[in-house]
Structure 1
Amino acid sequence: MSTTTLDPIEKLLEATVSGKSLIKNRTVLHHTFIPNNIHHRDLEQEKVTQSLLPILKQSRPSNILIYGKPGTGKTLVVRRVLSKIQERVEKTNFPIKLIYGNSKEETTLYGLLVDFGRQLGLSEKELPTTGLSISEVFKRLLRIINKNSLNTVFIIDEIDFLAHLVSKSKNDILYQLTRSNDRIKNGSLTLVGISNDLTFKDRLDPRVISSLGEEEIVFTSYSVNQIHKILEDRIQLAFVEGAVEESALNLCAAMAGREHGDARRAIDLLRVAGEIAEREQKEKVSEEHVRRASQKMEEDKETAAIQSYPLHEKLLILAVMRAGGSSTGEIFSAYTKLCKSVRQKELTQRRMTQMLSEIELSGIISGRIVHQGIHGRTKKFKLTISPETIKQTLKKDLILEDLV
């Protein structure tokens, strides 16, 4: 079939089927992939294993807190240690249950506890997805642990995200989780918290801190050379031979290492660069593909952040764009007009100012204090990303499409 007669969809499908494939195993480039050899993390693997060893000797391990920036191998190491323990457990009669949950993916403490309940074998009827108090969900988890004499390890990934969500009253539930062995007659419960934020403990009740962090393990950021080695291994497993230019590998390692020491970002960068090269039917992944991948990932991240905001935050971002480098008063005026356009009741100026500070944390806008002599000080905000990105993203919102 001649490609000139093909419609755009057929052309892409035909190129995919008959074209050159650079990536032979995409799974290797996904963050859930656990390699056989985790480079530059021997000491950390030993520490996590030693901390959890008591469970194999039929004793309760200490609660553990694991710290490190994103992409430093925390989840990878914990999951590998757990899988190795699981292999041993299957050969014994000692009932061990290793349970993993991610706070960011669940977004609420209730959702996280229900996810743990499902992994413990509780049905929808025994543990509904809504409608119970947190303390009742907690009771039902302990009941099943007690009933089946389970020695349980709860791994809470991105526990710092949970700390943003829990109020002081719910903080008490975290405390109860860490002290739950006082209420378990048969079996045990150990908590392993994985955090991207070294300061997250500051937001917790002191009692939670002392009982949660019985042991602490810190993961340092990877160097450029270490990321280079990690990428070399992934390239060998994921790409066809000779598909990635040495200069593209070097740039990937340099970009991720220089910015954050983040191996996950480096692997994502490599994957997106590979997809761009493949789409263009190139023979190899080049430096140019890596640069374009970096730009695309940045844009995707910003777009996802804007899309995730509720309506009034979106209106506020639009107001900042329209008022351009203006004070909170001018932004509030623009925001009020936008609210009228979409028939929404505007929030108070005080709440709007709080929301501006929250949006500023995401990096979409930036604020600076300006001194105005006898008129005191004011804070002026401006966008840090292109107005075009804002427009393209907000166009997808049916309520806002006419405004942009």
Structure 2
Amino acid sequence: MSDSVDAIFNKTKKGKALFQNRNALSTEFVPDHLPFRESQTENVAQVLSPALLGSKPSNLLLYGKTGTGKTAVATFVVHKLRTQDDTKQIVTAYVNCRLAGTEYLTLARIAEALPMDKDKRIPLTGLSLSEVSSRIFDTISKHAIHLILVLDEIDYLVESTDETLYKFTRSGEDTAPGFLTIVGISNDLRFKERLGARVLSSLGEEEIIFPPYTMEELRSILEERTKIAFRAGVIPQSTINLCAALAASEHGDARRAIDMLRVAGDVAERDGRQSVDEDSMRKASEKIERDAVEVALHSLPLQNKMIIIAASKFPGGTNTGELYLTYVNIAKKSSVEVLTQRRVSGIIAELDTLGLLEAAIVSKGRKGRTKRIKLLVDDDTLRRVIGDDAELLELH
């Protein structure tokens, strides 16, 4: 075992380093220039600029598919805003609600950005959501803080209830003389449909849409990022073109394109290649696709996993009725609440959007049309993901 590890390290030391700044390909890296997002960047800056005069900016919602530059633009602008603040009252905080996992941990992350008094600090557990919110508001008020709060994947904050978001949008009196402005980021254009009327009336004061990148735009973005991340001459133009084409086929996802570039560099280095060629890029694309499927499956709620397992019983595909009956049997065996067929149909549509199921309308001639549902996850991947749950593995 030790010899094999030494061999790997020795091979790496003898090989040619292709990267010069790997961090430039990380999700946290924000370049000094955001190409093809000048309009959105200026719009966000205009909305938030009143904070420099001590006035509360409007709340802001940024919409667009994954990898369209929403997070990069938001973090770029709030960083610039903070550097332009002469009063030193502006505080900015960024929280990814999905990664935080729960409402409580989302609030705890917000509190970390604030100068909380020792007796007001938020423990990892033990307080009510109302108490945590009150401590945050008290701190903003006491120090007259102008908080610009970026809530990435804000959808996850309202999965069960929008009560916390409502309190934040109506926090004016509780935070005075300070204030709280929310910059929400969502991949779901229908996000607002999930909110109650009282939240809608105070949250979505400004909205900005981020369209997908075209293949030409992706190519330009990759060319700029390549100059920062890799040594000169190690990535041929043909590799960049292939990366852009593959990402453009996935709805113009720049994040995916940059991930592929990084993984392709890793593949080329491990293979001892002198450049990141097209073969390395294709291997990177396949690896990312497998990893993305596993991450998506792991993050699914229990009911969604049961529907996936039900679909796996029909390798050739099935219709909605058969799938629902199979799901019902699985749910009953697990003593889990059985969802209505309408709700299951909604989940099937969500899984179709994620690329885990294919739900296609099929013509049956004179008998009309029906929806044909087929699982797009191979059995080995499915068993590997649900293998962590003995009960689900038994159902599969």
Among 1, 2, structure where mean count of other Cβ atoms within 10 Å over residues 136-143 as derived comes to 20.0: 2
Of the structures labelled 1, 2, one was used to calculate distance in nm of label points 7 Å out along Cα→Cβ at positions 72 and 360, giving 2.7. Name it. 1
Tell me which of 1, 2 gives 21.9 when you compute mean count of other Cβ atoms within 10 Å over residues 240-247. 2
Out of 1, 2, which one gives 0.55 for FRET efficiency 1/(1 + (r/R0)^6) of positions 200 and 344 (r between Cβ atoms, R0 = 35 Å, to 0.05) as computed from the coordinates? 1
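Readers should treat all values here as calculations from the given coordinates under stated rules, not as data from a laboratory. Keep in mind that this is a model prediction, so the values were computed, not measured. Cβ atoms are built from the backbone, for glycine too; each structure is taken alone.
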